[in-house]
1. Quick one: relative contact order in percent (Cα under 8 Å, 6 or more apart) came out at 20 when computed from one of 1, 2, so which one is it?
2. Could you tell me which structure in 1, 2 was used to calculate helix-only ellipticity at 222 nm (-39500 (n - 2.57) for each DSSP H run of 4 or more, over all residues; to 500) as -12500?
3. Tell me which structure, out of 1, 2, gives 12.7 once Kirkwood radius over Cα pairs in Å, for residues 70-117 alone is calculated.
4. Comparing 1, 2, where is FRET efficiency 1/(1 + (r/R0)^6) of positions 14 and 54 (r between Cβ atoms, R0 = 30 Å, to 0.05) highest?
5. Which of 1, 2 yields 5.2 for distance in nm of label points 7 Å out along Cα→Cβ at positions 22 and 62, as computed?
6. Which of 1, 2 yields 2.9 for distance in nm of label points 7 Å out along Cα→Cβ at positions 46 and 94, as computed?
7. Which structure, out of 1, 2, was Rg and Dmax of the Cα atoms in Å derived from, given a value of 19.2, 73?
8. If you work out distance in nm of label points 7 Å out along Cα→Cβ at positions 30 and 110 for 1, 2, which one comes out largest?
Structure 1
């Protein structure tokens with residue numbers, strides 16, 4: 001797999017390929033452990049740098065849960081938001097045209113242009129509610 005996130009080293013290819021194979025969001029440390037379990041020799045710093053480069057190239061999503069470390073996953077194309085379960089971490093991609101309209105309106109009202117945003121909505125999924 002070739003990525004636009006920097007030069008395509010064996011390690012970068014391994015991180016990008018892993019993100020294609022796994023579901024859900026994972027921390028850099030989790031991804032590093034998965035790679036090592038597969039026998040891939042890679043440093044944690046390289047994993048962090050690769051994830052940062054992939055995020056800057058808009059090839060992966062980054063979620064910043066409250067009080068937690070950044071989480072990463074390869075997502076579908078196109079701008080979207082996430083519903084995230086506080087209990088199990090299950091994540092659902094959602095498209096929110098109303099949010100887009102609101103963000104553009106607020107930015108324009110304050111003289112901002114070329115705006116971007118991220119939105120994660122945290123709650124409890126039905127399965128976790130049933131278990132509680």
Structure 2
């Protein structure tokens with residue numbers, strides 16, 4: 001008899017497990033929240049430095065355009081964008097809309113697509129403009 005109840009996934013077998021799109025969307029929402037918390041002190045430091053004076057502002061601008069700090073800024077902007085999109089999705093679901101599995105799959109895909117488009121936008125804005 002096949003067991004249809006909940007299954008425990010060990011860390012060793014997690015690589016072979018195929019997560020549904022809704023789980024991927026939810027996990028990324030949590031990961032982006034964690035990224036925002038971890039990266040926020042660096043951005044606050046940059047903001048503090050940038051408002052100290054003209055020279056400091058241009059130094060922060062240089063850091064964001066020509067060093068690995070631009071990747072940190074891109075990561076933060078991409079994370080916050082995805083987190084907002086997924087958060088709006090969760091708020092709508094909390095209102096009782098979109099809880100059916102087919103709608104949840106569609107909205108999860110939509111949020112992932114919006115997240116990728118936002119990451120591309122922030123990359124273009126930071127590095128090409």
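1. Answer for the origin of the read-out: 1.
2. The read-out comes from structure 1.
3. Here the read-out was taken from 1.
4. 1
5. Only one of 1, 2 returns 5.2 for distance in nm of label points 7 Å out along Cα→Cβ at positions 22 and 62, namely 2.
6. Matching structure: 2.
7. Attributed to the structure labelled 2.
8. Comparing 1, 2, the top value of distance in nm of label points 7 Å out along Cα→Cβ at positions 30 and 110 belongs to 1.
Readers should treat all values here as calculations from the given coordinates under stated rules, not as data from a laboratory. What you are looking at is a predicted structure, and each value in this text was computed from that prediction instead of being measured. Cβ atoms are built from the backbone, for glycine too; each structure is taken alone.
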